[in-house]
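**Q** Multiple structures follow.
All of the numbers you see were taken from the coordinates with simple rules; none came from a lab. Here the structure is a predicted model, which is why all the values come from computation and not from measurement. Cβ atoms are built from the backbone, for glycine too; each structure is taken alone.
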Structure P
Amino acid sequence: MRLPPLPDEEWDDRTREALSALLPRRMRNEHDAGPAMSRLARHPDLTQAFLSFSTYILFRSTLPPRVRELATLRVAGRRNCAYEWAHHVKLAREAGLTEAEIEAAGRGKADKPLDSLVLTAVDELEDHSELSDRTWEALAGHLDERQRMDLVFTVGTYAVLAMAFNTFGVQPVPEESGHDH
């Protein structure tokens, strides 16, 4: 394990405060924080700054949850991030995606026009660090300017998280796994 969870005896008030944007007080400990947050707890300043932004992406962005989860699943699939994939499969189900749509999203496939555009956008951002004019304009038929901006930042946020989780050795808990992405 490259970066183990922060042991309970090393959690202090600063560490717990850093996780307050995402976790209720009762979950701010090694066991209840989960595999990702218990590792991020090792760097409270970074964690607090990043969670402030990523909490916006997850809970307050202008994107519909379905769009956010399609984009996140595609990033997780492309980056082979097992933790991100497992965590967001649950959120994708809550957002109304079917099992078939979830599996297809990981491969960059979708039947619905907006879903397909979102997956294309992720691929373009991952491959070229920008959206083509064609994709930007096609997305404009479904998403307003702020939503398109949020889409770009959503892809970037989950790309950074995938890099961190993969590098730090964060794995899904057994009941979350079940997909080889």
Structure Q
Amino acid sequence: MMRVAIYCGSREGNNPIYIQKAVELGKILADNGIGIVYGGANNGVMGAVADAALAHGGEVIGVTPAFEEWNEVTHLGLTELHYVQTMHERKALMIQLSDVFVALPGGAGTMDEFFDVFTLTQIGQQQKPVCLYNVNHFYDPLRLHFDRMVEEGFMPEEHLELLHMLEQPKDVLTVVEKATHSL
């Protein structure tokens, strides 16, 4: 089974479109037999994508730190739940369990996870597709910044071409299909 790592916020954001698009993504992945690997929370965008996939019979694997303060937000109704000791272990296990990586809108943690896997891709340590799901134009400023990095000579153009920008939930299916054929 193909699995997509979902990096996203544990908060809902200020616009209901973030939850709406997370629900659509969870549903479309489940309906197409694609599993989800995510941070294991029951709240925010994270909870919405997980609950939508589960409601449609999808596989959802959570990877969560065994921090006492996180117990109340840990989703206990998942297909699998892995507890890890550190955030570094969390990122490594999510990478190991996933075939494609998609960052939905989120905060610093989402960016940390995205940049970690994108950097590994740039330096050739992993070859799985990395995507930004540009809900509500959330990642437009980041895309402009990447263009600036290329213009200023801090990133080669071919590294920027490693990044997939998704505009709709169904766009992830195209990326997953290409990843399936490259295995």
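**Q** From P, Q, which structure was Cα extents along the principal axes in Å = 46, 37, 33 calculated on?
**A** For Cα extents along the principal axes in Å, the value 46, 37, 33 is produced by structure Q.
**Q** Just checking, which of P, Q has the largest value of distance in nm of label points 7 Å out along Cα→Cβ at positions 123 and 147?
**A** By distance in nm of label points 7 Å out along Cα→Cβ at positions 123 and 147, the leading structure of P, Q is Q.
**Q** Looking at structures P, Q, which one was helix-only ellipticity at 222 nm (-39500 (n - 2.57) for each DSSP H run of 4 or more, over all residues; to 500) calculated from, given that it came out as -13500?
**A** Working: P: -18500; Q: -13500.
Only structure Q yields this read-out.
**Q** For mean count of other Cβ atoms within 10 Å over residues 19-26, which of P, Q scores largest?
**A** Comparing P, Q by mean count of other Cβ atoms within 10 Å over residues 19-26, the maximum is at Q.
**Q** Given a computed value of 22 for relative contact order in percent (Cα under 8 Å, 6 or more apart), which structure among P, Q does it belong to?
**A** Corresponding structure: Q.
**Q** If Cα Rg over 2.2 N^0.38 Å, for residues 59-154 alone is computed to be 0.98, which of P, Q is the source?
**A** Of the structures listed, the value fits P.
**Q** From which structure (P, Q) was distance in nm of label points 7 Å out along Cα→Cβ at positions 11 and 131 calculated, if the value obtained is 3.9?
**A** Values: P: 3.9; Q: 2.6.
That value comes from structure P.
**Q** Taking 2.2 as the value of distance in nm of label points 7 Å out along Cα→Cβ at positions 3 and 67 derived from one of the structures shown (P, Q), identify that structure.
**A** Label of the originating structure: Q.
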